[in-house]
Each structure stands twice: as C-alpha cells, then as structure tokens.
Structure 1
Amino acid sequence: MAWFKRSKENISSENGKKDIPDGLWTKCENCGEIIHKKQLEENFYTCAKCNYHFRIGSKEYFEILLDDGTFKETEKNIRSVDPLQFVDTKPYSQRIEESMKKTGLTEAVRTGTGKINGIPIVIACMDFSFIGGSMGSVVGEKVARAVDLARKKKHPLIIISSSGGARMMEAALSLMQMAKTSAKLAQLAEARIPYISVLTDPTTGGVTASFAMLGDVHIAEPGALIGFAGPRVIRQTIGKDLPKGFQRSEFLLEKGFIDMVVHRKELKETITKLLRHFAS
C-alpha cells in the first residue's frame with residue numbers, strides 16, 4: 001500500500017498537496033481515491049469506488065476466511081537455507097534474514113488448519129511480501145505437507161496463491177518443487193478430497209505451472225494477473241500487441257482457464273457453498 005508521510009500540521013506541502021497522516025489513509029493504485037484505513041479494512045481491503053483489490057497477506061486472508069479462533073499454524077519453524085551460496089545484489093542468506101525481519105514471517109507461505117463456517121479445512125496462503133512470494137524448497141515442502149495433512153485428516157484443502165514464480169536463488173531446487181507439489185495433489189485427488197485453489201494478484205511462474213492450477217475449482221479475485229510468463233515477456237517474444245486485459249482473471253474466465261471470479265467480500269460464502277456441495 002502507498003502510505004503517506006505524517007504531517008505535524010494540516011498545511012500544504014511544498015508541491016501544493018496536503019500531507020496525510022501516516023497509517024490513517026491510503027491511495028487506491030487504480031483510481032486514485034483516498035481511502036481511510038478503517039474503511040479499507042471494513043471493505044475487505046478493496047476500493048469501494050472502483051473495486052480494486054489491494055494486495056494483502058496471509059494474516060488478512062485468514063481473518064477474512066476462517067472462523068474466529070480456529071486457525072492453528074503448522075510447520076511454522078521450517079526455514080530456508082542457502083545451499084548454493086547464491087549471491088546477486090546481496091547474499092541469499094542475507095536476503096532471507098532481511099525478509100524475515102521486515103515481514104515477521106519465516107517463509108513465503110503459511111499453512112495450518114481452521115474452520116470456514118464450521119467446516120474443518122487445511123489451508124495454505126502465500127505472502128507476496130516475502131521475496132515476491134517466490135517458491136523455494138521450503139515453500140514446496142510446506143505445501144506438500146499441507147496436502148499430506150489434508151489427506152490424513154480427510155479435510156478439504158484450500159491454497160491461496162500469490163507469487164512471482166520459482167525462487168531463482170535456489171535454481172533447480174526450486175523447480176523440483178513443481179513436480180513434488182503436483183505429485184502430492186495427484187494423491188489427494190486419488191483420495192477424492194476436494195482442493196480449492198484461490199488465485200490472487202499476481203499468480204505467475206512456477207506456482208501457476210504447478211499447484212495453483214491443479215485445483216478441483218479455481219477461484220480468482222477480480223483483476224488478478226495470472227499466467228506463466230509475464231505480458232511484457234510474451235509481447236517481446238511474439239512481437240505483437242496483446243489483447244486488452246490479457247492474463248487478467250476476467251480474460252482467463254472468458255477463455256475457460258478458471259471457474260469463477262469472486263469479489264473478496266464474497267469469497268468465504270462462495271467457498272462454503274463449494275465445500276457443502278462437495279460434502280453432499
């Protein structure tokens with residue numbers, strides 16, 4: 001979110017624009033509407049004027065979807081290491097530590113159990129704020145263990161994806177997670193346990209090419225960017241302009257790649273109806 005700097009007094013700044021107190025207001029990235037933080041939270045972190053869905057993390061999704069007090073986190077202490085001693089602009093080990101301090105998370109996905117309108121489920125939710133929601137060895141392992149837990153408990157699985165793709169700092173090790181998570185979901189399907197995949201902005205790369213698009217039902221938030229390669233890469237590759245709204249959830253719904261586009265405020269009830277349908 002684009003937060004504004006705090007002003008000691010309600011006076012105009014040098015550029016003629018009034019400063020807005022930090023933490024109280026934010027600006028919609030789509031239409032420019034100024035929104036009070038409380039109003040934004042009450043509207044499920046969406047813009048009431050243009051319906052723009054702000055990016056949120058696992059904490060917010062768990063609050064929106066799960067019944068109060070039912071979430072129990074699993075595999076909380078699994079953390080990434082630096083097997084390749086990878087260095088780009090900084091060592092990978094340093095990047096991990098900085099991300100942990102900045103976000104308060106240990107990895108780009110959180111997993112656990114909970115209830116949605118009284119229905120017990122296993123859930124995994126990715127956090128884009130942690131190294132772009134990239135899928136490394138730990139993300140793949142936590143997702144795989146969540147699948148195993150759903151199979152063991154015979155509870156429906158819900159995965160909320162938000163990712164820039166595989167984690168380049170782990171090279172081939174991150175790519176192996178695509179096969180591992182896909183194989184685990186095949187076992188879940190054989191056990192006839194429902195898996196609902198929720199796609200948020202953005203869901204791209206290796207996550208899209210694996211568990212994000214292997215659900216029994218695929219739900220996308222409005223306007224979410226969903227694809228493998230990004231639109232800029234595709235445009236440069238084919239040398240042509242892309243259709244309007246290309247790779248956005250509404251475009252993918254029209255082409256049959258996803259099953260439904262659901263506003264965030266309707267997400268819990270929609271998933272509840274699906275779970276009751278599967279149960280019947």
Structure 2
Amino acid sequence: MTRALRRAPGYLFLGVSALLSVLPLYFMAVSATNTSQDVLASRMLPGGALVENFLALVASQDVASAMWYSTLNAVVTTVLALVVCSIAGYGFEVYHSRGKDRLMSFLLLAMMIPFAATMIPLFQMFASFGMVNSTAAVILPAIATPFLVLLFRQSARTFPHEILEAARIDGLRELNIFFRIFLPTMRSTYAAAAVITFMTAWNNFLWPKVILVNNTYQTMPMLISNLRAGYVTDYGVLMLAVLLASLPTMILFLVLQRSFAEGITGAIK
C-alpha cells in the first residue's frame with residue numbers, strides 16, 4: 001500500500017469535517033440573499049433579495065450605531081485586557097512566590113463560577129456607582145479574566161530570566177523591561193489573547209442586555225435579538241444581520257490565525 005493510500009482515510013475525514021464546518025457559514029451567507037420563505041425552505045442557492053433585506057434591516061434597526069458600539073466595546077475591552085492581564089501574568093511568574101501560587105489557584109477557581117451567579121451583585125454595584133446604561137459598565141467587568149492571566153503567566157515561563165537579570169544590571173526599570181523586552185517577544189501570545197478577547201467581547205449578549213436598559217448603546221447581538229422580538233420574524237433580514245455581525249470576528253481570526261495557533265501552543269508548552 002502506497003503512502004498516499006494510507007493517508008486517504010485521514011484526508012477523507014478532514015475533508016468531510018471541513019465541509020461540515022463551512023456548511024453553516026455558507027447557509028448563513030446564502031440565506032442573507034434570500035427571502036424569509038426561501039430560508040424556511042432551506043434554499044441552498046443564492047437569491048436576489050440581498051438589497052431588499054438590507055433596506056428592511058436599516059429601516060427597522062440602527063445598524064450603524066450597533067456596529068459602532070460593538071466595535072468600541074470590543075476594541076477597548078481587548079486593549080485594556082491585554083495590558084492588565086499581561087502585566088498580571090508577568091508579575092505572577094517573574095516575581096514568583098507561594099503566596100502568588102495560592103492567589104492564582106483562587107483565580108482559577110473563579111473560572112468555575114457561572115456569570116449568572118455574579119450578575120445580580122455586579123449590577124447592584126454598577127447601579128450604586130450610577131453607571132447603569134453606559135459603555136464603561138459593559139467594558140470594565142471584562143478587562144481582567146483569570147484565563148488571560150493564566151495564558152500570559154504560562155507564556156512568561158518560556159521567557160529566559162537571564163535577559164531580565166541582564167536588563168536590570170544595565171539599569172532598566174521593571175516597566176521598561178516589560179514594554180521594551182518582554183512585550184515584543186510575546187507577540188504571538190498577544191495575538192491569541194486579542195482574538196479570544198475580541199470575539200468574547202463582540203459576542204457578549206447577556207451582560208450588555210442587563211446593564212444597558214434601552215437601545216441607545218445596543219450592540220449587534222442585542223440588535224439580532226430585537227429582530228426576533230416581534231410577532232413575525234423575517235429570516236432573510238435576520239440572517240443578513242447575523243452575517244454582518246460575524247464578519248469582524250471572522251476577518252480578525254483569518255488575519256491572526258497563524259499567530260493565534262503559535263500563541264496557544266506556546267502557552268501550553
């Protein structure tokens with residue numbers, strides 16, 4: 001049996017898996033060009049209702065505003081989370097101690113607590129600060145996550161401490177060491193963390209729905225939910241909104257997919 005024949009079952013399995021993975025995306029894109037009746041009939045060919053669906057979408061919802069606030073929340077959350085969590089992960093590893101290990105264990109235990117259990121006290125806290133119905137209330141709870149701290153801590157373990165000692169001998173301060181030496185060498189980890197954080201912030205629905213009491217600062221997931229709130233749902237318009245909401249995350253992942261894979265595998269090692 002030749003080498004190609006031995007690999008044929010594996011290639012066949014990967015091909016079928018790739019097809020099954022792409023099929024929902026294809027159906028979403030095709031449904032955005034079809035009428036609601038065609039979508040319900042599971043039509044798999046492109047239609048001619050794209051312009052009609054777009055006009056109906058912008059007539060019923062403020063798409064531009066929702067895209068802007070989704071982008072604002074996701075970008076600001078990603079930038080702040082990268083700064084806060086990378087410094088925390090760096091500190092946990094570079095200034096290693098048993099006390100920090102115990103604290104890290106408590107942070108990992110916090111990952112097991114469902115958000116629904118902390119949502120009400122979190123809302124009460126922001127309400128006491130007068131921050132209900134504000135973008136800051138959406139962003140602040142997401143800028144420090146145990147997973148990102150763990151990711152940067154694991155990546156910091158691969159960083160040679162001899163370089164840190166040499167930099168300290170040369171007179172560099174700790175922040176200069178972090179920003180000028182550590183940060184440039186961990187670009188793949190930052191890329192992986194950026195993809196994870198951006199996708200999570202962009203797709204976040206429950207917390208914005210709770211803390212944003214009206215549609216002034218609505219995000220794309222909230223807009224999609226509003227499209228299904230009526231008595232009759234136009235599935236062509238709904239699929240177009242889902243497609244528009246999916247494009248930024250898909251583009252980001254396609255651009256950073258190689259760095260994402262390197263960052264995740266590097267952190268695991």
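Look at FRET efficiency 1/(1 + (r/R0)^6) of positions 60 and 244 (r between Cβ atoms, R0 = 35 Å, to 0.05) for each of 1, 2: the largest one is in 2. Which one of 1, 2 has helix-only ellipticity at 222 nm (-39500 (n - 2.57) for each DSSP H run of 4 or more, over all residues; to 500), as calculated from the coordinates, equal to -24000? Derived from 2, not from the others. Taking relative contact order in percent (Cα under 8 Å, 6 or more apart) as the criterion, the highest value among 1, 2 goes to 2. If Cα extents along the principal axes in Å, for residues 124-235 alone is calculated from each of 1, 2, which structure is the one that comes out at 42, 32, 23? Working through the options, I get structure 1. Largest in distance in nm of label points 7 Å out along Cα→Cβ at positions 68 and 164 among the labelled structures 1, 2 is structure 2. Using the calculated result 2.6 for distance in nm of label points 7 Å out along Cα→Cβ at positions 116 and 252, pick out the matching structure from 1, 2. Derived from 2, not from the others. Computed over structures 1, 2, volume of the Cα convex hull per residue in Å³ reaches its largest value in 2.
Read-outs throughout are calculated quantities, based only on the coordinates presented, and are distinct from any laboratory measurement. It should be emphasised that the depicted structure is a prediction, and the values quoted were computed from it without experimental measurement. Cβ atoms are built from the backbone, for glycine too; each structure is taken alone.
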